[in-house]
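Chemist: Please go over the structures that come below.
None of the figures in this text is laboratory data; all of them are computed from the coordinates on show. Here the structure is a predicted model, which means the values were calculated and not measured. Cβ atoms are built from the backbone, for glycine too; each structure is taken alone.
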Structure I
């Protein structure tokens with residue numbers, strides 16, 4: 001079986017890249033493809049076993065490394081330039097464009113879908129606002145491009161033989177947007193690395209990329225109104241400087257951290273705070289693997305990974321006030337770290353790798 005693994009892009013080590021890492025643990029003979037590949041050597045060794053992906057022409061465009069999304073209108077053309085006709089199995093890992101790869105009828109194309117293209121569908125207005133493309137001629141052109149990409153996205157979803165969704169939340173969106181059924185296989189979480197710590201300290205913790213939809217600013221604003229409670233914030237990205245300016249003295253901004261420091265902060269925190277509406281959300285599960293309860297916005301994939309009042313609590317509105325009320329409520333509750341970790345174990349890497357391998361082997365034999 002000649003196999004290709006195509007991802008949207010490689011430039012950070014996030015949740016989607018942890019999925020790629022696990023896929024490479026199952027099969028080590030993939031040929032890799034992506035629109036761009038700007039991984040550093042450490043991340044490349046972890047994600048791709050040291051291999052490089054074959055990239056599109058976007059790799060060589062000016063500023064592609066710092067802002068590849070500015071070339072959004074070129075993504076469909078770029079993905080269609082790849083010739084994958086030699087492969088028996090094409091596995092795409094996609095939250096954007098990768099699933100649109102051209103395939104022949106005799107090829108098996110299985111898409112592990114993290115989400116339908118967010119900026120073309122549910123986060124379109126936020127994308128336009130963040131990019132400064134919500135007004136004027138640029139705004140008109142951007143909306144025209146997104147409309148074309150939505151049509152392309154739906155048409156090219158027919159290139160996928162089988163969809164795997166990373167949560168029930170995403171399975172519903174795949175059905176709504178592409179009118180396709182999917183099987184749910186939750187992403188891998190390294191529960192062996194994120195180990196139990198029962199002795200919690202007097203601080204709250206949050207960690208994420210500092211981009212608008214992660215709502216890190218909202219978390220900081222909530223703790224600004226709770227000066228008696230300490231918050232540690234980890235992560236880097238476009239909103240980092242803004243967050244530093246806004247944060248009051250009870251909030252420590254520690255920037256980007258490595259996995260060992262992340263584990264240490266997760267283990268010591270009295271709770272992990274989460275404000276995004278995520279498709280799945282690996283980080284809250286990592287926190288629970290440490291026996292740390294989660295305070296989360298009650299929408300999206302987190303509803304499938306956190307058990308209300310057993311492994312964490314939810315707040316109903318994506319506002320600083322709603323989060324503040326949840327934190328004050330949390331202060332009066334008791335949680336059992338051992339029970340929280342026990343719940344997290346069902347999302348292990350081993351479980352993911354076994355389920356993916358069984359599904360793909362079955363579909364390949366029947367193809």
Structure II
């Protein structure tokens with residue numbers, strides 16, 4: 001075992017105990033395998049004001065923007081303040097050469113977002129969760145990572161966890177992916193979200209016997225790139241009694257990043273489909289709704305996002321972001337309390353005094369409308385400081 005740099009404290013705990021005693025570096029070699037430890041520490045301070053109600057303590061929408069959680073039809077309350085470090089993450093990446101001249105890459109990444117743990121009264125302790133855990137060998141990827149239907153390169157830089165949430169495909173799940181040149185082919189974990197007949201909730205039905213299928217093509221050029229991805233899947237629900245139904249679902253996503261000058265860029269995302277559900281806008285609408293006969297009818301949806309990034313100088317840069325989502329609900333089946341459309345606008349400023357530290361400030365205005373016509377707004381001011389290692 002050869003040590004290439006001082007080990008991190010986390011690497012010590014995982015088996016390099018006795019080789020070093022500091023956490024000032026991030027890579028080592030274990031036999032033929034190189035191990036890298038990376039991530040960031042991020043602190044957020046968030047001021048949120050809603051026109052029609054508020055989000056209760058512990059609500060996930062207070063940690064980052066979720067379009068379907070903007071309150072609607074309630075009395076206005078005072079501004080809420082939240083501070084957390086839950087986006088902080090750590091990542092292990094390994095690389096092992098093979099005798100045939102190839103290499104095996106492994107990735108394991110954790111953060112503390114959207115998990116349980118201590119409350120804000122005393123400890124603010126949060127349970128780590130797995131974000132990514134996958135293996136890459138030759139053209140194959142096996143494990144959990146971003147869906148092949150999603151394009152992380154089109155995500156704008158935001159103080160918020162996502163930023164262009166309304167118009168973005170956002171999903172991580174276990175998959176088998178094969179990449180051949182500009183093409184990606186994947187089979188991915190399936191899951192159906194169904195609105196009960198008449199509305200009033202969400203059925204998360206893990207009843208499918210067929211995985212989700214994704215095909216993606218990437219075209220690159222001097223000006224940037226464009227990706228086109230297609231999704232085909234089956235919505236399924238079996239309640240073990242009088243309902244056993246399936247319905248085909250499909251979607252299309254087009255994303256692009258276009259360079260403007262030497263450092264600036266425009267990022268675009270467009271997606272549409274029948275039964276996209278959990279893939280679009282963090283499940284702002286479900287994939288389908290049950291009819292009176294217990295059959296699934298897909299819910300059509302469409303969304304888009306556009307962002308412009310401008311670099312002012314070596315230390316300052318800004319982004320302006322707009323995104324929107326709409327669902328075509330059959331209100332006879334869903335009722336009028338389901339989300340019909342959402343939109344948000346963001347403007348931010350980042351200051352980077354040194355390579356590893358970024359300070360950000362962002363203003364966000366979001367609006368949600370339900371099928372009855374009632375709507376609600378969110379105004380949010382968010383500050384952050386991030387140290388990447």
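Chemist: Work out the source of 24, 28, 20, 15, 10, 2 here, i.e. which of I, II gives that when P(r) over Cα pairs in 10 Å bins from 0, in percent, for residues 305-344 alone is computed.
Modeler: Source structure for this number: II.
Chemist: I have 0 for helix-only ellipticity at 222 nm (-39500 (n - 2.57) for each DSSP H run of 4 or more, over all residues; to 500), calculated from one of the structures I, II. Which structure is it?
Modeler: Only structure II yields this read-out.
Chemist: For which of the structures I, II does the calculation of mean count of other Cβ atoms within 10 Å over residues 89-96 return 23.6?
Modeler: That value comes from structure I.
Chemist: Rank structures I, II by distance in nm of label points 7 Å out along Cα→Cβ at positions 145 and 201 and report only the one at the top, that is, the highest.
Modeler: Evaluating distance in nm of label points 7 Å out along Cα→Cβ at positions 145 and 201 on every structure, the highest lands on I.
Chemist: Which one of I, II has log10 I(q)/I(0) by the Debye sum over Cα atoms at q = 0.11, 0.12, 0.13 Å⁻¹, as calculated from the coordinates, equal to -0.78, -0.93, -1.09?
Modeler: Checking each candidate, the match is I.
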